[in-house]
1. From P, Q, which structure was mean count of other Cβ atoms within 10 Å over residues 91-98 = 11.8 calculated on?
2. For structures P, Q, which has the highest computed value of distance in nm of label points 7 Å out along Cα→Cβ at positions 51 and 291?
3. Assign the value -10000, calculated as helix-only ellipticity at 222 nm (-39500 (n - 2.57) for each DSSP H run of 4 or more, over all residues; to 500), to the correct structure from P, Q.
4. For which of P, Q does distance in nm of label points 7 Å out along Cα→Cβ at positions 203 and 299, calculated from the coordinates, equal 4.6?
5. 2.7 is what came out when distance in nm of label points 7 Å out along Cα→Cβ at positions 147 and 395 was calculated for one structure; which of P, Q is it?
6. Of the structures P, Q, report the one carrying the highest value of relative contact order in percent (Cα under 8 Å, 6 or more apart).
7. Computing distance in nm of label points 7 Å out along Cα→Cβ at positions 99 and 115 for each of P, Q, which one ends up highest?
Structure P
Amino acid sequence: MFEITRRHFLSKLSTGIGGAALASMLPQRASGANALAEKLLRDHAPKAKRVIYLFMSGGPSHMDLFDYKPKLNELNGQQLPDSVRNGQRLTGMSGNQAVLPLAGSQFKFAQYGKSGAWVSELLPHTAKVVDDLCFVKSLWTEAINHDPAMTFFQTGSQIAGRPSLGSWVTYGLGSENENLPGFVVLVTKKPTDQPLAARLWGTGFLDSRYQGVRFSSGKDAVFYLSNPDGVCQSGRRALLDKLSALNKMDFQNEIDPEIETRIAQYEMAYRMQTSVPEVTDISGEPQSIKDLYGPDAQNPGTFAANCLLARRLAEKGVRFIQLYHPGWDQHDNLPSAIRKQTQETDQGCAALIADLKQRGMLEDTLVVWGGEFGRTAYSQGTLTKDNYGRDHHPRCFTAWMAGGGIKPGMTYGATDDYGYNIVGADGQAINPSKDKYIPGTVHVHDFHATILNQLGIDHTRLSHTFQGRRFRLTDVHGHIVKELLL
């Protein structure tokens with residue numbers, strides 16, 4: 001016996017009268033199965049059609065970017081009070097330090113826009129678009145080390161092997177452009193000691209057609225997509241037709257869904273030979289747009305260039321676009337290192353928001369910015385007048401969202417005077433729980449549930465049965481943070 005999958009069921013159904021009726025009812029998409037999933041999983045009108053996720057890999061320091069803590073500056077050099085730490089877990093990198101000296105930020109802060117959002121001097125471009133952003137200052141996670149923390153944010157589990165957020169979204173909704181992948185990944189081209197594993201945009205136990213497709217910055221944006229020398233398009237087409245016929249015969253014998261996926265992926269690659277060069281060619285962009293994103297925008301592989309490409313992919317109907325910018329792991333030399341990071345990313349982020357807005361796309365595009373955790377209020381290693389580092393801190397950190405039905409010009413959640421704990425309206429520290437939603441706190445599962453909600457998806461219904469268990473992105477947790485929604 002074998003388990004009949006959704007795809008196999010639909011492929012058989014499509015040969016009968018019922019299939020014809022079903023096809024006439026559903027919107028035209030790249031996949032009938034995706035269209036069916038879209039019809040079944042959406043329980044309300046979506047506010048967002050697509051997501052652009054700007055992931056700052058390494059854990060940006062919230063106290064140096066968005067979470068202004070003047071008292072931390074006043075207490076610079078003093079020991080972190082035990083009443084603030086309250087026995088919370090530390091990493092092995094700073095847990096054995098004799099002292100944990102508080103490190104105030106070296107950077108000036110000011111309030112911007114009608115919303116009065118606090119922004120560091122490191123982010124002058126972001127400061128100009130704060131009224132379009134919703135700052136979430138009370139994110140938290142259980143993960144305290146990079147790999148499990150990144151895996152958690154990308155897949156909803158600290159254990160590797162689950163489907164990524166982008167894969168879940170395309171599994172549920174498919175793509176709006178049959179000539180491009182539904183899920184595209186862009187990684188900043190830069191030296192880093194923290195390589196990114198491809199499993200972060202993998203499909204886990206889902207069909208491999210929902211895998212994120214990484215675009216590179218080289219001559220060929222997708223490896224092995226171009227025909228080799230001596231092979232023309234007609235020859236490639238003839239080869240694919242013969243290969244498809246063989247695979248279809250194999251499928252009839254094996255009833256293996258991955259065979260159908262293989263056929264679909266070969267066809268997608270053939271169509272991408274034309275569509276990918278077209279979407280990655282920015283030569284036709286007006287100079288004003290290139291200037292908006294800054295000089296790096298014309299240097300393929302830079303963060304700014306990837307932001308511009310993300311907008312072009314969004315215009316073409318790509319459902320989920322993930323940008324990774326590594327290098328935020330600043331255990332030492334933070335002042336100079338974070339300055340370099342923000343110089344690489346600030347203008348691109350702000351330009352993306354402004355560009356989407358002027359095109360009327362921000363309304364239905366959800367843009368997300370954030371890392372896997374925050375940084376400690378105390379210095380890892382020796383604190384000096386000009387230098388400090390910060391260790392990993394999962395108890396509270398900042399992200400921002402924009403567009404896609406998220407309230408603009410808003411700050412949600414708050415932390416204590418040290419940027420160490422989430423606090424309530426009374427200023428008292430909150431002990432957050434993923435099992436019970438506590439207003440003012442945002443767990444990783446809550447974050448994911450809210451993103452899916454804006455796409456019109458009920459996070460409790462987007463599931464897949466694997467090895468006898470029903471899996472979903474938010475596991476058995478997750479609450480929609482309704483306070484963030486328009």
Structure Q
Amino acid sequence: MRPTELSPAWARALPPGPDTRVAITEAYAAHVARDAFFWAWPLVNLFNRRIAFSKMKEHRYVGPLLDAPLNRLTMLTDYVDPDERNVACPNQDVVYGLGMLALDVSPVVIQVPDFGDRFWVYQIVDLRTDSFVQLGKMHGSTPGFYLLAGPDWNGEVPAGITRVFRASSKTGLVAPRIFQDDTAQDKQAIQQVLTGIVMYPLAEYDGQMKSIDWSRLPRVAAAPHGEEETRWVLPEKFFDELAQVLADAPPLAGEEARYAQVLAVLAAADGDPKLKQAMIEAARLAEKELVNPLFQFRNYGQRLPHHWSTISNESAFGTDYFTRTAVAKSNILVNSPDETKYFYQDLDETGARLDSSHRYTVSFPKGGTPPVNGFWSLSIYNEHHFFVANEIDRYSVGTKNKDLAFDADGSLTIFVQSDAPADPVQRANWLPAPKGDFSLYVRAYWPKAAAMDGSWTPPAVRLRP
């Protein structure tokens with residue numbers, strides 16, 4: 001599609017924004033609010049995660065969750081716990097870390113230890129969930145120190161910093177992902193390199209690699225969790241937060257008028273309860289009618305054979321507001337396409353919703369598993385896009401599994417069902433289905449061209465007796 005051309009007179013368009021002296025109607029305020037709630041939803045989501053992290057005072061584990069003060073991160077030492085409910089669609093292919101950036105407070109140094117041959121990638125995104133960093137095995141990144149800076153920082157880069165990455169916003173999120181296979185040997189072997197994944201404010205940088213033994217962190221009990229993802233965006237609070245959020249992430253080119261319109265309505269609603277209430281009601285309706293339906297993978301994305309879908313601009317959404325919000329709602333924090341390619345599935349080959357009352361197979365022909373330079377996985381999630389504990393503690397299959405049984409012709413069939421297969425070969429390839437509706441999800445880490453250009457797509461999810 002041909003990009004929209006700029007108006008020949010765009011630079012001298014007048015007036016530069018709404019005339020704030022003009023009274024506006026409740027209907028107009030609601031109209032602007034509905035639109036803003038949709039496109040700014042991911043920004044408010046991440047902003048409120050920063051607020052939550054701002055209350056954290058030490059590295060620790062709170063139940064299945066990670067605590068870290070702002071501008072620091074905490075690493076897990078094994079796969080994510082199935083009880084985690086803060087980020088939808090976690091995976092059990094990698095060992096995660098997590099931290100929130102406050103780049104208006106300080107630039108941040110993040111260390112890269114020597115991972116050897118192990119796959120690794122650091123996901124680092126701005127307030128829009130767009131990546132502004134390329135750090136990982138696929139990028140040829142070397143061990144060392146890397147600096148993360150905000151848009152307004154003009155300080156001196158100290159000696160020994162390998163590269164500076166600059167964010168377009170003051171708030172961001174860091175989530176290292178380090179591959180680990182399912183063997184006890186690898187779970188032990190990974191521990192040493194994890195200690196070198198450390199992040200801290202620039203003032204603490206001294207050119208020496210720091211180390212944290214994550215296995216020694218305090219562990220405290222967590223409050224009981226719900227079944228759905230933690231709600232980070234609330235219509236009732238949205239417009240109290242929005243001006244600060246927009247100040248954190250200045251407009252992209254072409255967004256100036258959009259920002260001015262929203263800020264003018266926010267100013268008009270300040271002190272006008274009727275306008276404010278009209279906006280809140282519009283946000284509630286937008287949540288119900290626009291945002292919530294995008295939790296279902298089948299409602300967005302590029303359509304692929306056998307009812308699979310994908311996207312191609314993950315973590316580089318720019319002004320693609322629809323896809324950014326859809327991803328933020330259904331599976332926030334995806335890597336860039338050259339780091340990980342994602343394929344989503346809610347339906348079987350007939351177009352019926354996947355559910356645990358049926359048994360299914362996913363069969364990859366010989367040489368037909370996801371084409372990757374790194375590794376691949378097939379994960380399963382319940383109706384809320386989370387893991388549910390099962391008898392064999394398995395939530396994904398793929399490269400990490402050393403005991404999968406290939407057929408004589410070289411093909412690989414995964415058996416997706418709630419009950420354990422009686423046949424030992426089928427049981428070796430069993431992916432336990434949670435009760436009720438569920439979704440499948442293919443990740444291709446460091447994908448080859450065939451996975452990115454559409455010449456490879458996942459096989460059908462077939463019903464079986």
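No lab work stands behind these numbers, since they all come straight from the coordinates. None of the values given here were measured: they were computed from a predicted structure. Cβ atoms are built from the backbone, for glycine too; each structure is taken alone.
1. On the way: P: 11.8; Q: 23.8.
Derived from P, not from the others.
2. Largest one: structure P.
3. Numbers: P: -10000; Q: -6500.
Clearly, the read-out refers to P.
4. Only structure Q yields this read-out.
5. Matching structure: P.
6. Biggest value here belongs to P.
7. Values: P: 3.9; Q: 1.6.
Going through P, Q one by one, distance in nm of label points 7 Å out along Cα→Cβ at positions 99 and 115 is largest in P.
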